[in-house]
Structure P
């Protein structure tokens, strides 16, 4: 573990710079909350105008402190904070928490102040600025003025929280306490002038008190470090759940390719999270719901869920939502149904379907225990959702006790859906090891998150490298289609046979040479979407292409004002599946996109992405396993895999093309501004794949 971060989270002594004697003020809260929540170390307030704060001696300045603090909480404004930071650094303080705002979030002057803060810190670590601080519930250490700390008690547990928003930290702290969800550490990183998300993910991955890591993400400033930290957490069995804001922004820049329009910033985060095993919370409530389920420490090995209910309507809500998400809720097998039937002789029970409606379960703990044990023992189910209806509220302790007693008998997930408004019952169940939710959708989100954790396999180290390709002679700017495909071919992507022509006679000769039916296209680096302006004609022959070339030139000129001089005659590829293969780059890195291709690419948006890994040697191309997994991600994968008797596609050739294309993107790096093949035809097995159109923009 990093020693400075360890001291930051678990200090033995804390200096509070600018502390107030008034606990109602923001500057008075850190000292008050340290005392209120039982900090066992030394507290050293610094304020030249005050001699004592309660029973604590107050020091006039940092130089007067009787010892070097492990951590200092700096409560001064942005115009003075850097001076305190410099003094603390000179004294050897391990880390400072800077709460002041007024830095990069405010503009150029704030950015100057932030740089000043960095220079003042020297070797000392900085949390913030513009942070609300941190809370270590494991060791009763609160280094924050958050009003959420007015609460008297918090549930310590196994969920570590890292938030780039200070307000959200307080929100999660109070919400978790109200629901009986146990947290270990909560850290607000905010401006991240020094310590950032990756530092704390890395640290919490080694923290014995943390089993799950929850992130509130505004941006990932260092994708390579984030990737490494998340993969470390995955290897150590610590799932990471992230709620990323900004999904509604129009992340796609104005781009000449379909890829640019489909691969917005949010899609890049999806790709990054997927590759490193981060579970993406789709709603803010998921950011507690999913970690709460994971922190129970149980294993979901499949998608078959038993629903035990004493109220039919609520059970149907859960069943319906699970079904929409792809979970299966099968009826009990014969042996399980017999075991359930033996528990209850009345006719009220419904045991031949799922939800399993055991009417008296909420009133009879013995019946509830028997039903739970039977369902957990059943080979037909991988998880159990228990519906807590109104009939259960009369004896919540008996209910919770009955469920809790069954937990040691299986490691399958057990969770509760509390149908009536009864937050105290939900909190009781959660504290007893049964994650409880107030929405059917939350049960689904929790189970889906658990399933993703179970199915994630960290990528194996792939040290294979593609041969370097000579690329010193490449031009700059937008390439025309012929030039683009020549570049693809150079890097090993197979392309359709074609000829560049400038007259009807040459077009006729090219058509005869290629044989059969051909495709005629305009050739222009200025017009990318050729079919939109009448610049593509298919199914032509040597007898019809000469007349068609003249009409095409006239039509394109009337629509665009461009006088087209050159054309492309291309073999007509038929009998394949059309896909799109593209490259997209933004602040997170360089990604390869694969999806359903052709003119409907943007309409259906059936796509998947993978970011290329950056190491000390540069970008690395995708491995064959990654390329294959991209194809299998698509909704249209069945079309490649022999759907309804369709011939299986040449997936090996597609994988070759994806790897070669990614190798081009990796080698050219920043020189490659945009690149796209649309469509790439994947032909039947053994017949290969062909790039039939392409876009390339080079810097």
Structure Q
């Protein structure tokens, strides 16, 4: 009630109540925060309202959801609190972690064309968070030729906590420097240029090669000429550094060789000539001439180079020689001489050249080697001579003592082909020296055929004092006579002509028909279809060694048989009936196989019993051996001419032991039925074969009369009759 009071006039009755002090609500609002990935968290701050009561303050602090990767993390009230007089209402906020920006700067790179790429490197800033690193690598724009290629970020990356800012660079491919070094060359004046070659380093990239070629400064005279790069080049991926060289043209050495010369004392000097090697360049030539040491007496004088020279492109090497003045040579030539064996020697003469100096002459004379037999004897210089101003060259000759020539003339000869040779004879002239004679004999060219064969000297000779002049002749072989006779022949009318042969008379020297160039043939005018006698005419033989005499032969053409056939039953018979076919016109007969033949197949008469219409053919041979054939057709009528026997006596005597129905075998579709008087069937058989012997079931039927019915098929004949069986008779 406190000090609450009334005056004394009042009595205060106090009904108390409560003062309730409620907690003060403070709204705390977190401040939004941010940081870059990897940085430390900023302080987590807040504002609050309304103001605290003086003297009061917050305790604790805000917290945030844990995590360091890029993202948004809630800022929580954490331990932030007031005393119990307050109710804190918390309004949260977020801490945002942003991606860290890393600037990657590619390093500029370079390489030489053809080299491998250098490693693509880079720098970056700022530093990465500890434990983080790049993945992937830089790449570059493809290409290997000289040029600039961008270095790209490629697959280079960081995790999602970073933003990469890429600053590119370039890979520069520079031209590859190739040093080409020309090879120094040389040649001799006038030769063709050697190939201009070079070396180079370093090696080219595989697949690349040079184009063009080196050249040189023009000129062909002796001197030095620069070897230039010319058109030698590489593609744009290379820089060529050229190191030149020289082509040196050297003087050409010509060896001049003086020709040795000579003259005879008193003659004019010969031209002083020379040879040289190798050949001069086209258009070049020598100037000047050779000279010699002066003097005209017999002796040796040097031949000098004199004024002989070439231009400055040559070096002349001179090989000297001599001019020799010699004594005058006189050639004495003996005249060849001859005589016939036994004659006196002819005079031995000679000629000489050149002419002697006026007033000079030979002394002495020629001689010869002694001897008088046939042969050759040297003619010698003997005592023939000139004075010392001359040299005599002697050309000898021979005195020939010749053999005596005898002319032998062969006599012409002849013979007939196949005969022995005649003796080969001859005559001769002039006469032989008394006591000399021939040895040996004439021969002839081998051969035995008709013709002309030279008669040769063969072994016919004289001694060595003779020479035989042989005049040949001929042995003539004439044709022999060959008689050709046509062989007689026989044939049958209408046959083909046989092969006509011949007989030879007069073959010689083992000859036979095969020795003929063409064999004779035999011809005839005979008509092969007309019998008679005809002439066979041989002709047409050809042979070098034979002349032909022909003798005709005879061809006899015999008539063929005239065949006829008759039938004792005519050309129609009943089925089962027997006929006799008789052929005539020959001496032997042969009938062709056919159905229904009973007998007589190789005789004139053939017995037949045909079951159907049949043609019979006979082959007839006459006395001349000629053959002809003829045929007859027998028509068979199915008229049922069958005869049934009406008596049956089965007693084993071979007569009427079985019931016979003539010709029933030719009607195989028959059926036989036999009945007794009461109409009972005693026997039946299809295709009856004349075998029933009067029994039933193996038991004999009683004697008596029985009745039969024979049928031959639908709508055909039905034959009826009776049979009487008689036993024991």
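FYI, it's all coordinate maths here, none of it is from the lab. Just so you know, these numbers come straight off a predicted model, no measurement behind them. Cβ atoms are built from the backbone, for glycine too; each structure is taken alone.
Have a look at P, Q and say which one yields 11.6, 33 for Rg and Dmax of the Cα atoms in Å, for residues 366-429 alone, as calculated. Don't jump to the answer; show the numbers that get you there.
On the way: P: 11.6, 33; Q: 25.6, 81.
Matching structure: P.
Between structures P, Q, the calculation of volume of the Cα convex hull per residue in Å³, for residues 6-77 alone yields its largest number for Q. Upon calculation of relative contact order in percent (Cα under 8 Å, 6 or more apart) from the atomic coordinates, which of the structures P, Q produces 5? Only structure Q yields this read-out. Between structures P, Q, the greatest calculated value of FRET efficiency 1/(1 + (r/R0)^6) of positions 246 and 534 (r between Cβ atoms, R0 = 41 Å, to 0.05) is seen in P.
Tell me which of P, Q gives 15.9 when you compute mean count of other Cβ atoms within 10 Å over residues 526-533.
For mean count of other Cβ atoms within 10 Å over residues 526-533, the value 15.9 is produced by structure P.
Each of P, Q could give helix-only ellipticity at 222 nm (-39500 (n - 2.57) for each DSSP H run of 4 or more, over all residues; to 500), but the derived value -11000 comes from P.
Please state which of the structures P, Q yields 78.0, 239 when Rg and Dmax of the Cα atoms in Å is computed from it. The correct label is Q.
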